[in-house]
Structure 1
Amino acid sequence: MQKRRLTWWISTALIVLLFALTGCQAVQGLDIAQAFQNHANITSSVSKGTLQLELIPDHADALTPENKTFMDSLQNTKIEITNANMQDAQHLSADGSLTYSKGSIPFKLNIDGTKVIIKIDGAPKPIVFDPLTATEGRLAGALSLLPQGIKNELGHAINSIEPALVKFILNNAPNPKNITVTSASEPVNGETLALQKAHVELNGTELTDLLKTVLGNILADEEGLKELISQLYDALLPIINEQSTGESSTLTSLLKNKSLAVGFVYSSVRQALEEAAAGLDKAAPLSNKATLKADFFIDADKQLRKQNLELYMPVAKSDNGVSAFKLTLTSETWNINKPVKADMIDVSGGTLNFGAGPSSLYSLLSQLDKQSKLYKFLKEDLRVTKKKIQLQLGEAAGNDDPDSLNPFINADGVTMVPVRFVSEQLGAEVKWNGELKQVTIKDALTGTVIILTLDDKTASVNGSASQLESAAALHNSSTFVPVRFIAEKLGSKVAFDNATRVVTIKRD
């Protein structure tokens, strides 16, 4: 839970500053909101930037050898982007490198609509990630209903309404505090420019309150949100009209009804926003020690030319010896709205798709060169496969909550756990065959395939028979299996705390 809360704050803390600045009126003669609006309307540019991570240890002299290795490996990890050529709103290319204690990993990056394409040393093919496929909840369900032709163009349509999206946020963001404006001379691509610097500082409490206000205002602005969705619909209308008859003809005919389509999307988007607001309420509040500082440098044409951001975030109850981290971001932009050509990556030879599912990262790792710096960085230094699952033991079968997925001890005295939940958390893919009453689990990292049949003590592991302590069983409409069997077959270890009745599963 702590890791999930931390991830929430990392992702939202950087975004909230944009909300803060775009909401403000002119400060000391500088129209910051207009500068952000102009930035959203840029048609082409060249830029470069750096993102650096600094880890602050929790009592460095008391670090375990494992945690010290972790700290030493990731300390001052840096991603540097050069030659970021934005050809238009849909296409961008960049050269980059990931530098850490053991060396540097070069890569090339493309943005094509909403898709991010990375060609990096250690991967046999370019890696593709589409944030639209990473959505969850009702919004993900709504996207899954769309015909493939519309899905393919959705990212381009979203990018085309970016100026309207920024304007929508402008209309719903509050005026922040702690902003000052001064004159400054700063180098941009080697040329010293006379600029105005907007400086802002926010602490953790202010960040929390600001984001809650923004989400609340957006949820209250039904008319504005529907108008934004209406513009997205208009951008997609030519694609909707082009859809051929066939399997998706009924849905396509429904999509041609603008009022119906906008209403449906509005309902899905609103629910996603409500879930985000609820998640913010449940998340642990940020400490006042958390800070976000930024300098934005704006030229006489009200264009954002340079920015420096620093996020300091304390970490509570870290398992790896980190007490806080600091993210530093710098970037500068030039050749604004001038002819720029993006150098697109050739994907004709195929790609590696990276999705949002728990097994996606494991699947990607299985396809990387095991001797490459990329694989070793992810597996050994970043330890992305390291998992820790803790489950509270419930009542015996038949005596617990009918909706519970808690482990239980069955009549054989064996601890049983929900196979889908545990397997997916450990990086495996799970499929159910109702006719055969079989569960197939594939470890995305090792390729191990496990087949379990309900009420059968014999399982198949990579085609060979393997005996279970107790048969897989249906419990509360979910398949449960012996914890030690499934954990060990997926390369994990099991421990049980008698005092707390907690089952702990760990994978390195």
Structure 2
Amino acid sequence: MTTSLPPRRADSAPSSARGALNDSDVVLEFSGRFRFGIDQWAYVPFTVPPEVARIVVTTGHQALSVLGVARNVLDLGIFGPEGYDVGNAAGFRGWSGGARSGYALSAGSATPGYLPGPLTPGTWTLAFGPVVLNPLGMDWWARVVLEFGRPEAEPPPRPRFAAGTSRRRGAAWYRGDLHTHTVHSDGHYQPHELSAVADDAGLDFVVSTEHNTNSANLSRAGFPRGGPEIVPGEEVTTRHGHWLAVGLPPDCWVDWRYAPRDGVFTRFAAQVRVQGGLVVAAHPAVPLPGAAWEFGYGDVDAIEVWNGLWNLDDELALRIWHRLLVRGRRITAVGGSDSHGAHQRVGRPQTVVFAENLTTADLIAGLRNGHCYLTETDSVTIRFTAAAGDATVVGPGGTLTVGPETAVKVMAEVRGAPNAVIDLITARGRVARAPVGESGTAIVRWTTLGADARFARLEVRRRQRQRRESMVALSNPIWISEAR
């Protein structure tokens, strides 16, 4: 899908020279100054002649740190001769954001974050996303080396993306992490290392969500067979909030260069759904420039209410989600570690989804329907049901259709959560509570009438000594609908 937004070419001063590296190499140099601000994109075109075997790009920019919290950043990417207009997947050849100061690509290999393939002669384009905190602007430079020679062999056709070989199949509860990063964006793990730590965390699947690139999804060889199922995805990192496209075909890439005012998010979200994916608003309440969610929730399938270790941002995201539930919006709560390395544990938290099988399509179906709950680790499990009469029993994401005077019995059980408290919550607030002792197991029961509750959900929390309450487990709601 291609959407036209007005591009901006960077002010630059190009020059070229031969003989700087090898006699046949061509060196192009560009420099300029970016204005203050974070919501800007700039493009520098250059010509790739025939017989170029490798493109090498290095960059630099003026450093600035604000109180050690924020800094100037020069996000990097590149587009081929097919074009760089918003949504042009054919032209996209890679993105590394601010994680790198340079990259290289050829027919057979590329820096992680970038796509190997033919270096087609024509006009290529350096893409920049400058984050400039200095009111006076930010100086930058870029150097492009065009290396001539015999092209590398192109990589073999990409196999179907299914690195994991599941140890369990069939209808079951499957544990996964919906938000992870590797060296293909700004993470520290190699793909095989991510797979190993996910396995150690007790996960059945892990979603690959690199920032603004699908290079990890296309580079299947990095994920070993025999580990957790690898679900392709992308963290679409706009300057107005981040969103996860979960369950994409490996060759699907989603653009991020737009704002709410451009009115194109709806179409990109629809593109993901048409391809079988899930649209997730990521960490919507993070108080960082460009990270808080600004696109609304009308085109969102799920909200990441739990991102990494539980904190105030998650509490705010939980409130956003709960308000949507009260309004009758059926939107799934999910969680993910947002791991970028060992300092952010993979599988903390994890999303536990009931799926017909451990495949991407079945996992996405379970998530879309809210058949899931969240836990801090794999040691925590919950059982959450609602029943009317002797036959009808539903779990998270299910709907119990009953008469207004029909008794509805709700039961919640938690295991593996010592010294916590378990709450049942409806649109009216908390309606039942039970302590969880040293055994880590507790059950809470509550009975209502069909007319008295539209939904019920579960929270398990633990009081920390020096901190706020920490979330241990959280369920998606069971919906209670009056028969008509």
Structure 3
Amino acid sequence: MKKLNDLFDIDSDVIIQEIYDDSRRIVNNGLFFAIKGATVDGHDFIDKAIKNGAVAIVTERQLDNVKVPQIVVNDTSTCYNQTLNKFYDKVTEKLHFISVTGTDGKTTVSEIIYQLLNNYVKCGYIGTSGIRYNNFTMENDYTTPLPDVLFKAFNEFNKIGCKYVAMETSSERLATKKLEDIFYDIAIFTNLSRDHLDTHKTMENYASAKAISFSHIKKGGLGIVNYDDEYKSYFIDATNEKIITYSLNNKNADIYAENIDIKFNKLEFDIDGIYGRHHICSNISGEYNVKNLMCAIAALVHVGCDIKSIIENIHKIQPISARQMLLKTKLDFNIMVDYGHTANAVRNLFKYLKTFVKGRIIAVVGAGGSRDKRRAIEMANFCTENLDYSFFTIEDARYDDPKELLKMMVSETKKHNYELEVNRDLAIKKAIMFAKKDDMIIILGKGLEAYQITNGKLIPRKNDAEVAYQYVEELFSVSAK
């Protein structure tokens, strides 16, 4: 709680209990920021905000007939973050931030760092899997929360005693200045593949947006960059701070892997380079996790953790939420839920699974509306060319026609080893009915998200794992869990 004149140089001591930018919210003593977005301008909803509890507003132009205190600034988006930080007593200066950005791997790298770092110091996690530290949790519907939720989470972490925050940073939040007042001790770049081009239009713009996180590295901080990625220069050039590169096998990188041995639910490899040579053993498997683990090792070494101790703790890492999540059933085929929703993510998972799966690999894959349509086409092309059978369905239709989305998704496929099913739950049911002994069903795209977005509205539903368990019990009359 603050007075308005604690936040701005204004002759008003009205009490502010909340700071927000969504006029639809019902608030008590709220300070409303009118922010102009890509499709909606908050200045058009001032009356609604006041009706719903705003006692003061921040705008980019003077508005007439406003009956509450009004502060005019040049850029409400940037000022929004700065004011939230001030409201929470400059909480960003009390925490150390580790940013993880990239198309794939953000959640896994952030979670690995979260799990490992908590062996040494209290560290919170913010990302696709939620907002949490031990038993403390907050709801989060986005990869990177909106600023009001984000700063509230920072404040809660600080009160708990966290010193570090491992957080996923999305290109959309970076590009729209919603992370402007946050500076990172460590920024990590995982990889870049086609995603979010509905927003960024080109891969070059996408890379530039992601690289903003590297321009926010603190003095004396560290950037960790995937040496194997063709867009690495965008990140290296974005900062003057120290850079460490990592690679799957290129010895020109600062750290690289050798002798990779991948087994089902077990991964071993050697890491070599600037930290010397060490043997790694992990219970999270897949070639892509070699890089994810190298990222985490580099981050923890920079924090000050002993590398031998880090490596000893790697085998304790628990499965990452909604990543390679193998469901516990009593059936003679397997069902896996994975959040992967790009062609590259599906490719990596397939490369891992094909070595171990004796039967067929069957996918449930969704198309997303109001997004870069090319992403769904590339996923369908990969699935039909490499997997045995696919059930193409909807991820989040948003404002698009689901049937048209599916037509678009398969518009370039050359094989017809698939079925279209608009209803995601039914697509999962059909895949389970289709499976035979030794098959592997992979349900992709939403992980443990318990909703779908249809006609712009968030519709609650069981998550993919719960839906699968339900149909296993219904179809086979067995207890699935």
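Suppose Cα extents along the principal axes in Å, for residues 45-332 alone works out to 60, 51, 35; of 1, 2, 3, which structure was it derived from? Answer for the origin of the read-out: 2. Of the structures labelled 1, 2, 3, one was used to calculate Cα extents along the principal axes in Å, giving 77, 67, 46. Name it. Computing Cα extents along the principal axes in Å on every structure in 1, 2, 3 gives 77, 67, 46 only for 1.
No value in this document is a laboratory result; all are computed from the given coordinates. As the structure is a prediction and not an experimental result, all values here were calculated from the model.
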